[in-house]
Structure P
Amino acid sequence: MFQVYHKSDIGLKRQSNQDAFRINQDMNLFIIADGMGGHNGGETASQNAVDIIEACFISKNKIKDPEDLIISAMEKANKEIFLQSLEDRDLKGMGTTCSLVFIDDKIHMGHVGDSRVYFIKEDIKQVSVDHTLVERLIAKGEINREEGRNHPRKNMITRAVGTEADIRVDYAVFDRQAADHIIICSDGLTGKVEDQEILSIVKKNPNQVGVDYLVALANERGGEDNISLILVTQDSNKEV
C-alpha cells in the first residue's frame, strides 16, 4: 500500500547519532525522535521513546481510538524517560523530540518538539508546529520568519518528551488524500534544506534516491547535526 524509504546519518560534526526512528509497516506506524541531553542521555531518550510508543501500539490488537492511543503512548514515553532521568545521574536532563504518523483510513499525527512532519501533494506543507522559542516569537509577531532563521536562540526547544513530569502532545488527523508523500524528519535536515528544495527533490525522486540526496545535501551544507528522515509515499517508485 505504501512505499517507505528512510535514512539516519550522524552528520559531519557529532560524535554519535542521537536520532532514533521506527518503521512498523505492519501497523503503518512511523516515528522520528531527536534526543538531547549529552551523548548517553540523548541516545537513551530517543531510543526509549520509539521503543515505548511502538510497544503501546503493538499491545493494542484493535486500535479503536487513534487519538487516545497516540497521546497516551507519548505520555507514557514522557513519564518513563523523565523517571529514568531522575534515577540515573548520567541521564539527568535528557529528553527528545518525537514526531509520529499513524495511517489507517486517515492520517494521524502526534508531535512534540522541533522535528517535523510535511505533506507533499502539488506543494509542500508543514503540518507540525515547531515547539521552539523562535516559533513562539513569530506567532507573537515579535520577529518574522526570515529573522527566525538566523536567531541566536533558534535551537531552543520549548517542549520535549522526558524533560518534565507532564507533557502536552499535539494531535491532528487528516484525510488520506491530503498527501501523496509524507516526510517525517529531524531538524538536522530542515536546518540546512529549504522546504521548496525538499519539495523539488521528492517530486523528482519519491524514493530512496531522493532520501539519500536530501541527507547528502544537508551534509554538504555543514552537517552539524544528525540527519534523519522517513519518506512515506502512496505513489509508485518512479522518477518524474
Structure Q
Amino acid sequence: MPSDKKLLLGLTTTKGSNWRDKIQEIGQLNLKEVALLPTALTPPERQNFYKLLEATPLAAAPYVHLRDDFSAEEVDYLAGRFKSRIFSVHADQRGYALVDKLPKYNSVIFVENFAADGANKLFTPQKLAEHQVSGLCLDLAHLEEARKSSKKHYKRLTAMADKYPVGVSHISGVKSSVLFKIFNKTWVDHSLDSLHDLLYLKQYPPHYFAKTIVMELENSFVEQLEIGKFLETVIR
C-alpha cells in the first residue's frame, strides 16, 4: 500500500459488533488510533461510549462517521479530544441537514454513497454543490454491489468518484452465494470471514482509495489487524 495512505481499524457499533469488547481491546492491544463509527448509538449512549474511550490509551480518532443527531459541540469535542479531522454523513436529507448545521466543518465532511439505486437520488453533483460538500466518502463495497446489480447506477457512482476528490474510503467484504452468482448479485458483509471477499478491491483505480481508508468491519481488532496485513498487499 502506498506510504501516503493510512488504513484505520474500525470501531463499529452496529448490531453485530460488540463495541464494548472492542473498547477493551484498545487497552489490551495498546492501540493509539482507530476510526469511530457510532452509527447505531443515541446521544446518551455516545456519552458513555466517549467516557469508556477516554479511559483507554486511544490518542486519536482521525475519522468519525456522524449521525444526524450530532451537535456542533459534540464534533468540537471529537476534534479536540481525539484529533478527529475527517467526517462523513449519509447522502440523505438528514445527512445534508447536518452538513448545513456544521459550516465550520463542511470542508472535511464527506458524503457517502449507498448501495441501492433509489437511495442514491441525493448523491448528485447538484446536492453536493447546494450543501457545499467538497468530496466523497466512497464505500467500495456498496460500489461493488452497484456494479453487480445496476449498470446505470454503477456508471453514475463511478462518474461521481472520477469527478470529486475521495476524502475517505470504506472497506467491507463482498459476498456471493451460488444462487447470487447465477443472478450476478452480491451483498456487503461487515463481519468478514474470508479474505477472498476483499479481492474485488483489486479492480478499482488508486484514486478510489483515499489517504484515509477505514475498515468498516464488525470483526474484533485482533482480527482486523490480520485483515489489515492482507489489505496492505491489495490496496494500490
Structure R
Amino acid sequence: MGAAPLPIRHGLTLGEAAGWVARTRGYRVEVVAMEGYDPTAGPGFGWPSLDLPWVNPSPNAGSLNMARCYPGSVLLEGTTLSEGRGTTRPLEGLGAPGLDAGGILRDLADEAPGWTDGCLLRPCAYEPTFQKHRGELCRAIHVHADHPGVDPRAFRPHRLFAMLIKLASRRAGTLWSREPYEYERERLAIDLISGGPGLREWVEDPSAKPADLDSLLAPDERAWVSERRPHLLYPE
C-alpha cells in the first residue's frame, strides 16, 4: 500500500521497512539496529510500553490498542459504519445507530471463533461528536488488544474486522461508502483500502465462509513472510 507494495500489517520496524524499500528499489541505506530490542517480548510486544509514553502519530491514533486494531479497523473507512471518529477511542471498534452488537458477537463466536484470538470484545455505545453518525447514539463493539490477558501475537485484526463488517451487512444490508476516498473518486473506498474487490465480494457473498477469506489472504501472507525475512534485524 502507499508508496511501496507493503501489506498494511507488515511486521517491520521503521528501520527494517527502510531497508526493505532500499533493497527492492535499488537504493543504498545503512540501518543501525537497536540494542536490546525484542518484539517477541511482553508486555509491549514491539512497543516498550513500560519505558516510553505513547505519543499520537496522528490525531486519531491515540493508543497502542488503536495501532494493533488499525490493520482491520481501517476497513471501516470504506463503509457507512462508524469507526469511532468523534469519540475518545477512534479506530478501536465499530458502531452504528441500531446496530445489533450482541447478535453480531454471538454470530462471530459461532462462525469464526478462532478469529477472536488475541483480543477481547465487548458491546458498548457512543455518540460521535463529528463525522459518521454525528450526534446519534451508536450501538457498538469495542475491540481490546492491549489487555494483560490477551496475546497480540495471536490477534488477526484484518480478519476480525472483515468478519464484523460481513455480519453487520447481513443484518443491515449493503454498508459500502459511496463517498470519494482520499484521492480516489471512481473506485469504491473499500476496494482501494483492501487492495482490490476480493474482500468486498467475500462480504457480499452470502455463501462465503471464513475459510474462503483465509484462502484468499493466505498465499500473499505466506509470500510476504518469506520476502521480509532477509530484512529482519530482530527476533521474529
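We did not get these values from a lab; they are worked out from the coordinates using the rules stated. This structure is a prediction, so every number in the text was calculated from the model and none was measured. Cβ atoms are built from the backbone, for glycine too; each structure is taken alone.
Set P, Q, R, criterion mean count of other Cβ atoms within 10 Å over residues 27-34: the highest-scoring structure is P. Largest in Kirkwood radius over Cα pairs in Å, for residues 59-138 alone among the labelled structures P, Q, R is structure P.
Taking FRET efficiency 1/(1 + (r/R0)^6) of positions 83 and 123 (r between Cβ atoms, R0 = 25 Å, to 0.05) as the criterion, which structure among P, Q, R has the greatest value? Comparing P, Q, R, the top value of FRET efficiency 1/(1 + (r/R0)^6) of positions 83 and 123 (r between Cβ atoms, R0 = 25 Å, to 0.05) belongs to R.
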